[in-house]
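These are the structures in question, set out in turn.
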Structure 1
Amino acid sequence: MKQQTFSDIEYSSRKRKTKREEFLEIMDEIIPWDEWVSVIVPYYPSGKRGRPPKGIEKMLRMYLLQVWFNLSDEGTEDAIYDSYAMRKFVGINFLEEDAPDATTLLKFRRLLEQHGINKLFFEAINHVMVESGHMLKGGTVVDATIINASPSTKNAEKQRDPQMHQTKKGNEWRFGMKCHIGVDAFSGLVHTMEVTSANVHDVSVAAKLIREDDEVVYGDSGYLGIDKREEVVSDEHLSSIDYRINRRPTSLQKVTENSVDWDRMIEHAKSSVRCKVEHPFHIVKCLFGYKKVAYRGLVKNENRLYALFTSANLYALASRGRSLAAAW
């Protein structure tokens, strides 16, 4: 048991906890820290040369704070000094040590990006979810969302990010990237993710979001015609899938008052399953605040999205009162 500081004693007498502190306690409990640390160990500096490195778990906790609260490197360092809940989550006692600085966090983040460690976390968590029965197989819901990027040219190159593109959604032009996800139709948990420029059409990426044992795929009207695409027709498994794609509302025929509107009833049944794909997007964009890209280029943002959707899956499980503890 860790020795309590004066701050711990003072804060323990509060009448209520903040939502931030409650969220951090949930994530602290559900994340398999030992397993995640063991994934990073082979790539982390041994400390035989130069300054001794900070503990892996401490740096990982600091990095996750940056991801969850959409902070910069300097902003994360300042937040730990400013917030008791964040300092407690990272496990720093100011009587013994200072918080890792922004440069240390930057180097740790680049290590994760260089070795694709966040994707390893994502795949490992999904494997455990399947083994523990939290995620079933057989059906997938596909969808995509646009994440805006800055169109400013006030930089050294005097140009916008070349890997980001613009596209028109409705009557609005958007500039940025697009995140495509495949969600388990039973649990609503994300099992596959792809990142492209914003001008790439949803249906062209859909085949990459389908699992090998899926029998049914749900999608909105943006995926109409998926069963006729070359990559689907030429694949034995993909061509055998039942694609339940929502039709455009304008294509539905009007019926009289006394008649049963079977078409709209069928579309409503499809939508009742397809709506599960919106929950992970809600967590990532609204709870974690990732409505705008954090970096230039697709690779760095993809790495961050893997961390976000891994956390979103864990948070969704915790919100339902479930745990993965027994599966590890």
Structure 2
Amino acid sequence: MKGFVDETLIEVSSGAGGAGSVHFRREKYIPRGGPDGGDGGCGGKVCFTVKRNLKTLSRLKMRRIFKAEDGKAGRERRRHGRDGKDVEIEIPPGTRLIDPDTGRLIKDFCDREETWTFLKGGRGGKGNWHFRSATRQAPMYAQPGKSNQSARVLVEMNIIADIGLVGLPNSGKSTLLSLLTNAHPKIAAYPFTTRIPNIGVLRRGEQDIIIADIPGIIEGAATGRGLGLGFLKHIKRTRALLFLIDLSDTGWLDTKALLEKELQDYQGRLLGKPRLFLGTKLDLPDAPANLESLQSRLKGEEILGISARHNIGIPELIDKLGRIVNL
């Protein structure tokens, strides 16, 4: 995921229609054959296709300009010109297309694989064979192909996941993700180790639970501080939130309020998602006592304690995540 890109501006164009042909039948013994110019081919379409194996928009950022092929001109003997080839733009689930000038949402793609036509190609022009009549037996006219369509599109990706991990930097999100899933995020003892969202799949029997590790939130993230708004938006598509509180941190008591404030300032309805609070690093000094204090203070919330290092509380957490996803 080194080349992680979740937003890019691209230019797309469909193909123009091919021109109709002006042609007359000329064969031996038929010196004055009638018109037989064929129709032009239609221009290619611009299509977006959702591919579940894609996790980033990096391919789009490298290319930027996408153009379908123009239709070919009509030919003699009423033969149609070939239709232009479509251009297919592959995108990951959770992608949205936005008009960059107005901010209008053009299309919101969910997690199912689908192909959607954005711009239709120009229609091919009719050949002169169509314009013959009793009074005009040798028409010297054929239609030109219809022009193509072009647009600038802001392509934005929001990760779709069942569980979003929310916490301050170094709260243990990456460690937990690597323990629960097949993901291998970078882990180190300094802030903002996670600089891009990481995705993992927790397999619980026949159930697959997709977990997203969002870069750490700091005070002011909702206004752009730290890694800010660029990654807070990925929380919008998660079905439930798992708040991580580092029980060994001196400010553990204020963590819940800080995280909730940043989510409230960014988009208040995020706090209405199903959620679970998780006290981490239970193996460190004072952490067990801090967990008891946290549970007594937040009696209306469901709070679990874990130690990823010693596998304490992990089975209970996995069971709870499975139940939350099924709500």
Structure 3
Amino acid sequence: MKQILSKIKLLKVNEINKTLQELHAISNVSISDDDIVDISFTNLTKTQFNNLKREITKIVKLDLGHKGIKLTLKEEKETVEEENPLNSRKTKFIAIESGKGGVGKSTITANLALSFKRKGFKVGIIDCDIYGPTIPLLFDINDCELLMKEEKIIPYVKDSIQIVSAALLIPDNRPIMWRAPMLNKLLSTFFNDTLWNEDLDYIFIDMPPGTGDVSIDLKNFVKDAKVIIVTTNDIVASKIAVKAGLGAIELGHEILGVIENMSYIYNNEKINPFNLKKFSIEKELNTVILGSIPFFIGSGLIEDKRKVFYDILGDHILERLN
């Protein structure tokens, strides 16, 4: 079995460029008396699992000479609703994703949450960008830590919005240098062991950029998240954003649409700051452009000049949700 493990654990899942070992995807390996190798996997999508079958079979049967092989993917969908109390409520989840960092994903998450609150909804934010949590910074939350009650987290409340973030658990700007199991444990705490208000209408999820561990694990906690892809309108960011969108689709999430941030500068006329030919990300993802946010000088969160753009965006999102 050690020989089998040593060979297959280094196989790469091409869709996300990580090995089976890095994904902790090999759940069990056993060999029967009649030399049939039984390997079970977890933390993989069906597509990723199917794409690896041939290569694993070649290693076990041709390279190592075993008589037969049985491959099984353990799916966790059946336990999601039972483990996560949020899934049994009316609460809807909107995940804000991007292909790369620096496109304003967290700023859009915060402003959309504020817009929905202005529309009369009860809102929460889960800051899942564990390595680069910025939601507390955007809401000007300083030197605060999340409190506990009966071994559960009490969300911090700012502007009537419930917020949880790694930045409110690990203070003093200390870097978070965790591998996948610790990330998964923190996500479980945010979704399963947090005292969210019973009547929340929407929870916005600020996702990390790319298609890594958090994106894969999200499906284990939220059965039907809706996804908004954020990008700037240059070719490089948009092409990378397509990968994030396709990853979300592969995991079974619905794409609500795309938001183009820092889309233009207005100086008597609209000027594209990137000065590049536009890439049609909406066609690549078979979705719509929900709206374009202009480039604002400064990092203010809720100036009046921003509100009108986000309130219009909020209306478009609600139309897509209904």
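Read the figures in this text as sums done on the coordinates, not as results from a lab. None of the values given here were measured: they were computed from a predicted structure. Cβ atoms are built from the backbone, for glycine too; each structure is taken alone.
Numbers below:
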read-out: Per mean count of other Cβ atoms within 10 Å over residues 154-161, the highest-valued of structures 1, 2, 3; value: 2
read-out: At a computed -9500 (helix-only ellipticity at 222 nm (-39500 (n - 2.57) for each DSSP H run of 4 or more, over all residues; to 500)), which of 1, 2, 3; value: 3
